[in-house]
Structure 1
Amino acid sequence: MKEPTRVHDRHAFDTLIDARSPAEYAIDHIPGAINLPVLDNEERRIVGTLYKQVGAFEARRVGGAMVAANLARHLQGPLADRPPGWKPLVYCWRGGLRSGSMTTWLRMVGWDAQQLAGGYKAWRRHVIDTIAQRAPALPLVVLCGATGTAKTRLLHALAAQGQQVLDLEALARHKGSLLGALPDVAQPSQTAFETAIASVLEHLDPARPLYIEGEGRRIGRLTVPLILVERMRASPCIELRASTAARVEYLLRDYAYLGDRPQWLADQLAPLKPLHGNETIAAWQAMALARQLPQLFEALATRHYDPSYARSHRSYFRAWEQRQVVDAADLSPPGIEALAHKVTSLRNGDGHGAEEQAGQAPQGAQGAPASP
């Protein structure tokens, strides 16, 4: 008897097929899988209702006709050009009737189709186990710095130079701050966020540094897995220091799109009223509506983010007192590229790190690891 096909076997197949409904697929799916539902969202609802209210036989009779029609559509459409030697792996929620039906039909055509044992639930367990097993030993190097020190862009530059990075904000589709929501871009589900993290961790070289931006427990509405947060808090830190002027100049480039959304920007400031009072927030909202981004960003940096920066980092990162400090005076694109070389040289033991003995953050170089 042939051994069941498991999650770790998936790379041996030409195509991964998610046979679940589009709604299930949108929440999360195995990376690279295509969605060929045997029941669409409404059909799945109808069959489920029949199962509960009438019985299993009627649900299967009605559902069977729907499945047959959908499989015919897939065979005549997306699968029409697949060669005889094509080898697909099919999965549904738990490796049951939906993926079993599709696998049977594909094998009747002549393809070597297999069904993923355990379905998506087996994949979800794989994601949880991957994070749990790999996170505690990750060779993290945590990039810290006040708001506007280009930490995310530095990660991009490090990746372009061949370094390993884990860009949690990119995976979360959020910049991790008060104004971090991306216009017209929804964050993924929590499960899809964790799938993306596990997919990165699977392909890492544990002998090389993994650069990550210092993050709090949450990025927008998503939660960073606690075991990864704990590893981050215990890992060595590099602090980027830049003047307020350089930071504001960088923020104006990185958040330039907010100038086209003055009302949205003003609305995002409203939750800060308990911290700064109605009068201050009204003044900041007036800046937003007048598109006075330089004045607004400087006020937010120096009066909202900076005051808690040194205190919060000292209590949050256990190795904060032993951090290495890098001057990030030039935050232009070429400056960030040079900064990436400086950071890797520092980690390779070539940097002098003269400032690392300073201990205290300089005046105006403050912020917080957790997003406000």
Structure 2
Amino acid sequence: MQRTDAGPACFPLAELRHAVDAGIADWLDRGEAGADDPDLLATAQRWALSPPGKLLRPITLLAAAGAVGGSYEAVLPAAVGIELAHVATLVHDDIIDGDELRRGKVAAHREFGLAHGVLAADSLFFALFQQLGACRRTGVPAGCVLDAVEALGAAGQQTARGVAQEVALSGSLREVAAAADGGIAAYVEMVRLKSASLFRAACQVGALLGGGSPEQAEVLAAYGEAMGIAFQIRDDLLPYVSDGAGGEGDGGDVHAGKPVCSDLRNRRPALPVLLAHRLGGRAERAVLAELVDGSSDERARQRQLARLARDTGALRAAQSMARAYVVRCHRALAPVPPGADRDRLAWLADEVAGPAYGHGSGSDRP
């Protein structure tokens, strides 16, 4: 796979996605090589990794490496590794949230049992560092690999803190929204840690392994963080928009391969609800609190929350927040040398984090 300067004609990044798909398949095959009957752990890993999501993190890692003049082939093992780690976070999320579905099928911990779900996720986390080590054999200097390990270790710590903050914020809407800004700042910080940290690390690591300067790595990391926040805002909107949620915020049973009522059931601080609470009047706030804190049919409550989010202007406000982060993406890319990969990253921010609201586009949920 050669880096190309063909520009926007290469979109929608099929070349990079194909490379990551093939890399993941190779990784799975190597893990099962020599075994007549793959063990349950390997089977659980394959289950969790299939079907693939959008592969946004490995794609941004490859594009960031290319943007600083690096080789896709040299950093591909790291791109595969970061997707393995991302899927591990999804398995852990499903366990913490008690969700039974992921990407349209039974979640790994429900299919193989809690113990094997945890172990499959843990092994995928460790595989990331194994994949980073493999970059030495593709020509990446050892010092760059060590810098990448440090960046990813920090990202892992941030992700865990973000999940802890999400759990701490969960509960009564009245309590969560009691802050002066209605809990919005706490939500953004939680998303920055939980969801955007791996996007940030993907871009930073791509630049480091691709031979970029510390300054280039930092501006690409800023791009990744802004895109990660915008992407998560978009993801949080899916249960509340008509097409993305399957009718007035009802998503049938799932959205983006995940139960549509998961956040409501776990009383998570969903941005559309926080914004509806801040923008609504006293009557709307009372209804919102009753819906979030209630125990009646979840899907009926989800439909009502979606209507309130629309009627109070919360959906428009959330979309405006996401667009502001897309603007940050473009500002962060300004110092990056012009070229096809910078164009890819700019296009990706617009396409993935920008205009897709309400159009039923899928997600791999960070």
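Quick note: the coordinates plus some simple rules give every number you see, no bench work behind them. These numbers were taken from a predicted model, which means no experiment stands behind them. Cβ atoms are built from the backbone, for glycine too; each structure is taken alone.
For which of the structures 1, 2 does the calculation of mean projected area of the Cα convex hull in nm², for residues 124-163 alone return 4.2? Traced to structure 1.
Ranked by FRET efficiency 1/(1 + (r/R0)^6) of positions 212 and 308 (r between Cβ atoms, R0 = 25 Å, to 0.05), structures 1, 2 are topped by 1, which has the highest value. With volume of the Cα convex hull per residue in Å³, for residues 84-299 alone computed per structure, which member of 1, 2 shows the largest figure? If we compare volume of the Cα convex hull per residue in Å³, for residues 84-299 alone over 1, 2, the biggest value is for 1. Work out which structure the value 17 belongs to, where relative contact order in percent (Cα under 8 Å, 6 or more apart) was derived from one of 1, 2. So the calculation was done on 1.
With mean projected area of the Cα convex hull in nm², for residues 276-331 alone derived from the coordinates and found to be 4.4, which of 1, 2 does the value describe? The read-out comes from structure 2. Using helix-only ellipticity at 222 nm (-39500 (n - 2.57) for each DSSP H run of 4 or more, over all residues; to 500) as the calculated read-out, with -22000 as its value, let me know the right label among 1, 2. Source structure: 2. Once volume of the Cα convex hull per residue in Å³ is evaluated on every structure in 1, 2, the highest one turns out to be 1.
Ranked by mean count of other Cβ atoms within 10 Å over residues 228-235, structures 1, 2 are led by 2, which has the greatest value. Here FRET efficiency 1/(1 + (r/R0)^6) of positions 44 and 340 (r between Cβ atoms, R0 = 35 Å, to 0.05) was calculated and came to 0.40; which of the structures 1, 2 was it taken from? Among 1, 2, the structure yielding 0.40 for FRET efficiency 1/(1 + (r/R0)^6) of positions 44 and 340 (r between Cβ atoms, R0 = 35 Å, to 0.05) is 2.
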